[in-house]
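Structures follow.
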Structure P
Amino acid sequence: PAPPDRGEALDLDIAAYLGPLAKDFAAWGLESTHPDSLTHLPEAIDWKVMVDTFLEDYHFRFVHGKSVHRLYLDDRAVYDRIGPHIRYVIPKRTIRDLAGTDPAGWRLREHANVLYLLFPNTVMVFVGDHAAIFAMFPDGPGRSVMRLSFCLDEEPAGDSRTYWDKQVALIKTALAEDFAVARGVQENFASGANRHLTFGRYEKGLAHFHQALDEALDRTA
């Protein structure tokens, strides 16, 4: 089918596209959140490589050692493939404090990042008091633009505005760290030196993302 024109209204069955994940998003209550901090980040990185950076967490200690690694456990996660989509739960270090406590008081969002890859190019991360939305778009061979925005549980003002601005700065710092590595990956791909890649056992998210891409391309061939 032909791509839609800019501004064209689309008749989309979002619930059908999300499948079982539709229940997840209904529970998150995004309709009552406040949009904030839209940013466009152009990079010399293929959009698929940008997506790859979200689908494993073992790189945290190596890439984010001075930023967000202190917050997360980087050697365990819960992963589900749901159709072409992915749900990926990355625990914070605080989750260990729940041992021996009443499960009725557990709140996953306080102790983990709940990440969704909405195939093919959108990653949503629910954490604490907000959701971060990362949408990757191709911008020519080996180039892409990330559209970064947030949905906040409460509209920030005063001290909460200052707190939130610091949170956005931390997220952008982590992205800059990811992009620095991803640019090197992109340059290596462009060299043609590697004819194939092998995903590791802790890289199921990456493997399934690229498998879903292959399946989608096969259907349109």
Structure Q
Amino acid sequence: CIEPIQGEGGVIIPQEGYLRAVRDLCTEYNVLLIADEIQTGFGRTGKMFAVDHEQVRADILVMGKSMSGGMLPVSGCLADKHIMDEIKPGDHGSTYGGNPLGMAVAKAAVQTLVEEGMVENSAKQGELLKSELLKLDQTMIKEVRGRGLFVGVELKSDLHVDGNDLAKILQKEGLLTKATHDSTIRLAPPLVITEEEVRQSVEIVGAGLHKLSLMN
């Protein structure tokens, strides 16, 4: 099982061709390719699923989080019939699996995602977010990386700055981010974010970086 883009690792994007090579190896040795799209699925990266960036078709997709639009805890697995048929009645169970309300919410959320063009908005606003972040003072920034609205800002390790401190500063200014591995903050705004809100967010990040520099 692989993450097409590592989330907790700090928004690490594999080299171009990596996922295709993994797909080819799995096919050659008759191994199922399982893609963990819990963080990256449903438009987060500017495609419906992150594997779509390399036109890779996984055998099994693991899904969750935004699958229900943030309303209810819903997750699931998607696979072809011949794979799912290997699971016989009684082989796998979940006390709250298949909750009718959860399924109805997930269906409505995915339908809204498609009808309102949120995947396309993620791609468009994600490019703006990255380009605007690159316009900030790069004194403390090592790298800006990401796809769609799944972006990581890695701080320079030799400056001994803490991403957790930056995340706390940004939170006080009204921008929620998450620090990973101390040196990277993740930005994963709602897929309905507007251009104005993207620019406002970047302004807050710039101001936060300035405040962080004064702490060191």
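Read-outs: derived from the displayed coordinates by stated rules, not from any lab. All of these numbers come straight from a predicted model, not from anything done at the bench. Cβ atoms are built from the backbone, for glycine too; each structure is taken alone.
Can you spot which of P, Q the value 212 was calculated from, given it is volume of the Cα convex hull per residue in Å³, for residues 7-70 alone?
The read-out was computed on structure P.
Quick check for you: by distance in nm of label points 7 Å out along Cα→Cβ at positions 127 and 175, which of P, Q is greatest?
Working: P: 1.3; Q: 2.2.
Going through P, Q one by one, distance in nm of label points 7 Å out along Cα→Cβ at positions 127 and 175 is largest in Q.
For structures P, Q, which has the highest computed value of percent of Cα pairs over 31 Å apart?
Working: P: 23; Q: 28.
Top value of percent of Cα pairs over 31 Å apart goes to structure Q.
Going by relative contact order in percent (Cα under 8 Å, 6 or more apart), which of structures P, Q comes out largest?
Comparing P, Q by relative contact order in percent (Cα under 8 Å, 6 or more apart), the maximum is at P.
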